[in-house]
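Structures incoming, each one as structure tokens.
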Structure I
Amino acid sequence: MSTDPLLAIADELYALGVAEFTAARDARVKELKASDKELSARVKLLRKPSVAAWAVNLFVRREAEQVEQVIAVGAALREAQANLDGDELRALTRQRRQLTAAVSSRVRACAADERQRLSDSVVEQVEATLTAAMLDEGAAAAVRSGMLTASLAATGVEAVDVAAVVAAPGALGFTASVRQADDEPPAARPELHVVPDPEADQKRRKAAQEKLDAAEAGVAEAQEAYDTAAVEVGELEARSMQVQAQIDELRRQIAEHEATAEEVDDELSDAEDVRAEAEETLAAAIRDREAAAAALAKLD
């Protein structure tokens, strides 16, 4: 327990009724001014709780054991969450809501003992606060302190900002003092626990069967795709062999044409030599003809 005197004073003040809070706080501020001005100023900063926060604070003091059970159930749910499938998580979430609603009815009864009626909207805020205590460790500590000034809300994903809804920073880690209703025996406290889902095995078998069916469908689809691809591969292999045979035939024809071209080149070279000799012979004959013609012309 903290030795901060502010927390002891706050514990007393937040145990009072909503209508009594402000007057009692101001009276304590006035009383402390003479002896401890710093503490008096700190007490002055204590905010009046909302009706929902007051109701939760009252319940924490009146039925602390149930609050601890609620927090314990929340811890169990958080720990189990990582190992559960979707169906089981949905079932446990429904149980958590039922548990929160059941405890909220007890909060409403405690408030009625103090002649304070809780509206439906206030009860919704109470339920949201209890749900936050289940989902978030910081929210659980804030609820356990019995010094809430406003209701809480949690998503289960991001941490709850509890500093803004408790009377003082030191309240986190503080446990509210126990209080019983005047001249009234303690109310019977139902045991709260996480009830196993009776259909969990059936749901697991159903989920497993659905996965198997999906896997078999996947195999059938993959087999069909494989068969189609195999047929296409066979067709392309046959086409490849046909094209390769055509390439081989073209290569053979090219080799023949290249050999023929070499033979033609050789014959062309010989023909050019013959043509050159004939050209020389023709030129000599022309020269002889011109000489004979010139000699004849001189004789005329």
Structure II
Amino acid sequence: MDGVGAGLPPTRSGDLETLLALLDLEQIDDDRFVGHHPEQVGSRTFGGQLVSQALVAAYRTVDGDRPIHAINAHFIRGGDVKAPIEYRVERHRDGRAFANRQVSAYQGGNVLFSMFAAFQDWGQGLEHSVDIPDVAGPEALPSIGDHLIGYEDRLQMFVDALKPMEMRYANDPTWVLKGTGERLNHNRVWIRADGELPGDPRLHAAALAYSSDTTVLDSILTTHGLSWGLDRIVAATVNHSIWFHRPFRFDEWTLYATESPVASGSRGLATGRFFSQDGQLLATVVQEGVIRHFPARR
């Protein structure tokens, strides 16, 4: 995976440099690492940051060329964005082809987050997957910045957020759909790193893990005609899983296709699939979040 892939963005943005710095964890000892927050933060630690930093910590303890094939994470407490996070790795198994790790994130002696990570050698076997959705290619679509024009006062959290990824919606985002009254039971967005990533495939996996927490819950809202920033919504991730199916470069365009099969009991479930531009299914995501809507009083 070394070298430049076809169609990579020519430069690396400052926000992507920031993400790469976030993923360069400080090592305390063989199984303990420290991660930091960027300057652009919300009220609590972004879930994608926790997942990607925990994945890097787990990778640091795995010898040989065993790529990640699955992670299963649970969010326990919201992180303090003004304090560093300590990641503690437990080594549960080191086999010839497999390795298993548990990573827990701590602040002030409290567990914020816990994740199991499974690594396995690539092998030959049966091959099949679902088809990529039929959507316009990324080159023909506007940037997320274009979609935010006119919404700056109501979506300041998105305007000010760290943007290490280039994103192009193949359908209108939640806030635009809110204005048109259209409801949509799925979401399609092209994503890639905003610049060339180093050749290390571990960083490409971490970049996908970071991005997997963006837009995944959107289809819960659009199913009900709601939008981030425009409706009174409280959302928090409860658990998050990713299965990695094929090698990939995350500085090449991937289509993140998400939908929500159910919302019930103040929780919503969303599923997502990352596809390469040539239609290969690269990874599958499942996320459950607490979703509470407080309608305006009339």
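Since every read-out is calculated from the coordinates, none of them should be taken as a lab result. If you're wondering where the values come from, they're calculated on a predicted model, not measured in any experiment. Cβ atoms are built from the backbone, for glycine too; each structure is taken alone.
Comparing distance in nm of label points 7 Å out along Cα→Cβ at positions 143 and 167 across structures I, II, the highest value is found for I. Given a value of 51.6, 179 for Rg and Dmax of the Cα atoms in Å, calculated from one of I, II, which structure does it belong to? Here the read-out was taken from I. For the read-out distance in nm of label points 7 Å out along Cα→Cβ at positions 111 and 279, a value of 12.6 was computed from one structure; give its label from I, II. Of the options listed, only I reproduces it.
Taking 9.2 as the value of distance in nm of label points 7 Å out along Cα→Cβ at positions 127 and 255 derived from one of the structures shown (I, II), identify that structure. Traced to structure I.
Taking distance in nm of label points 7 Å out along Cα→Cβ at positions 151 and 287 as the criterion, the top structure among I, II is I, with the largest value.
Kindly point out which one of I, II the value 53, 46, 31 was derived from, the read-out being Cα extents along the principal axes in Å, for residues 63-214 alone. Label of the originating structure: II. A value of -5000 for helix-only ellipticity at 222 nm (-39500 (n - 2.57) for each DSSP H run of 4 or more, over all residues; to 500), calculated from one of I, II, originates in structure II.
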